[in-house]
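Throughout, read-outs are computed from the coordinates displayed, never taken from laboratory work. Computed from a prediction, not measured in an experiment: that's the story for all the values here. Cβ atoms are built from the backbone, for glycine too; each structure is taken alone.
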Structure P
Amino acid sequence: MDITIQPRQLQGQVKIIPSKSQAHRLLISAAFADRETILLCPHASKDIAATADCLNALGADITRTDLGYHIVPIAEVPETAVLNCCESGSTLRFLLPIVGALGVDAVFQMEGRLSQRPLSPLWEEMERMGNKLEWLGNNQLHCFGNLHSGEYRIDGGVSSQFITGLLFAASLMEGNSNIAILGKLESKNYVAMTQQAMALFGVQTENFSISGGQTYRSPGEIAVEGDWSNGAFWLVAQALGNDVQVLGLDENSAQGDRTVLPILAELKNRHMDICVADIPDLVPVLAVAASAFQGATFTGIRRLRLKESDRVASTVSMIEQLGCRAEATEDTLTVYPGILRGGIVDACNDHRIAMAAAIAATVCKEPVAIMGAHCVAKSYPGFWEEYQLLGGNYA
């Protein structure tokens, strides 16, 4: 879907959709619980649906309702399974160690760039601890064998999703395990979200030491909190002068992307150096804000090159196509202040690029055309409807 947005200010209230990050974690916890769970999650993205479908392939019975999901936990683990992760990195990286712990002979199917995103050093550590993994071609990964409990060692600088997967896996195996983080743990707030979700179901992971065989005790009904990473788009719109009220965000959330608020407050006054190692999803929309305010230099960008797009290159391209200046080195992405004019933006199949360009359009002088705008469905299927309800004009 290609669209053209006419410059226009937005006005109205936005109720933020549920956190994709928390929904993944709560679905997995509920799938291993001692009884059924009602997960209140009225909006579901393609990524969340992928996790639900994969858990069903492992023996759960998860059904979509008007309010969210009804989860009947896994009663019997299948010997074999095919898990379609679509383009969801969270689904793949969370469930790969879980499948290893359960001893399922499984084939993971992938779409888009997912098969190109790194699985090392998780791959090597799983093989060291009892699994075998092999590429089958056609974006398929075969996992078989059994993980065993013990001392896991994993580099914390590649993806926090590896640690989340190992935490879940360790809780499902007999015996005690410890996950030793080598180097700096990036995106540590996402690991804290995992520990928080597991704790809601009664499973403790203190200091990454886990006693296997703990019982996940369902709270019965639980609501997914609002998503700060998607809420950031509307908060930037607000900061740019749009009369948008943002509802449904918890300022005490464990989500690291809540730091968007103090960052925006400072961006208005000075050129900032912002380390984004823990908040990589904010970069495209913060780049838009930086171009409209005083500019910014983003550091800690290495993992941005491994997202749905090379998010460093696609962010630079977006800013330049809209009429401002940006440049990148291996370690930094710098956005200079300027006038957002408008132009043609290729979303590069990256939902965050498409949404950032849409927010930029509200202050552009000329129309903004977005190529591949449908990719927002990955995390925020109702984004364009919401944009239109707020007065956005696109065709």
Structure Q
Amino acid sequence: MPETTTGALIYQILELLPFLKELPEFLHIPMLMFVTGLIPVTVISLVGLVGVYMERKVSAFMQIRLGPMEYGPWGTLQTLADGIKLMGKEDIIPREADKPLFILAPIAAFVGVFLLFIAIPFDRDIIVVDLNVGIFYLAAVASIEVVGIIMAGWASNNKWSLLGAMREAAQVVAYEIPVGICLVTVVIVSGSFSMVDIVEEQKGLFLNWFIFRNPVMWVVFIAFIIASLAELKRAPFDLPEAESELVSGFHTEYSGMRFSIFFIAEYGAMFVASALIAILFLGGYYTGIPFLDNIDGILGILIRVGALFGKAFAFLFLQMWIRWTLPRIRLDQMFYLCYKVLVPFGFVAMIITAFWQMVLPGDGFMSLGWAPGLGK
């Protein structure tokens, strides 16, 4: 059993539990695997629970109303009550639907998001597995959720659902390009595909974060935020759902828990995208204050994990703010923004970043002496 992985950390925690010591030794590894898998499922569920409640409250305040107030203090138990209600609803499958695909679609969407959490570093050692190609792993696995959505639209045997699935396929094919350009730019700056290495490269004062590494990284930062909104089907890119045009798009025919699984997956993906923005550009689990970042022990872990969650939820709020502020754009506007704005600007920023790294590798602006003594 390796000593420096999260698996070893969880294994040590399990050894401290009294009931584990009573189990046969051959059950220790299965218990480790169970807990390792349980953590992402719990995080996704809690993120979905908090995200739905947060969405309701944010939209309510923007529309000068209160939102849910009946269940729990300030309506905090409303989402939990809705989950219990959905579990009791009838699971309806249309008679002419492709039943195997119809059933598998929400599972595929959830599994795609579940696999994303495996490579997200919440602290130096709090990561399920630190892949040496972690950034490409996340880009590849993110497409599984999209496959589930396309499966749902096709299997429903509903013209509105099929249109939503076609729109989703078009969005993904288009916006994977600017997302890929942004990821390659970050790899050029960091010199590594590992998510932990990318964060560790930003250790130190906040001026060492990648967004400050050269004069054009803010362009990459904004392009990644916009492209991630399109990948997540969030307004103003919510064309696959488009309730005013397609009833409810790809999940029109879904009910009960199958319907809720899509939303859990959506909010889980929103959190992963927000965490990725923080990891790639804003120092990840580092606060940007060396005194706080260098604290050891449980307190240091809580500070760093809290820093990542704080940044992620800030961008989660930004996604909700944009949704309840901007109207849905047309399909042609979506493609124009992708191919004629994000792709050329992102590509130019990538080329400039590559030359900048050749001339001034390392600390970016600090290499110019603009901020002496503020390095790592």
### Task
Compare FRET efficiency 1/(1 + (r/R0)^6) of positions 287 and 359 (r between Cβ atoms, R0 = 25 Å, to 0.05) across structures P, Q and report the one with the greatest value.
P
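One of P, Q was used to compute Cα extents along the principal axes in Å, for residues 95-198 alone, and the answer was 34, 30, 24. Which one was it?
It was calculated from structure P.
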### Summary
If FRET efficiency 1/(1 + (r/R0)^6) of positions 151 and 303 (r between Cβ atoms, R0 = 30 Å, to 0.05) is calculated for P, Q, the one returning 0.10 is structure Q
### Structure (P, Q) behind the derived value -10000 of helix-only ellipticity at 222 nm (-39500 (n - 2.57) for each DSSP H run of 4 or more, over all residues; to 500)
P
### Task
Work out which structure the value 66, 63, 41 belongs to, where Cα extents along the principal axes in Å was derived from one of P, Q.
Q
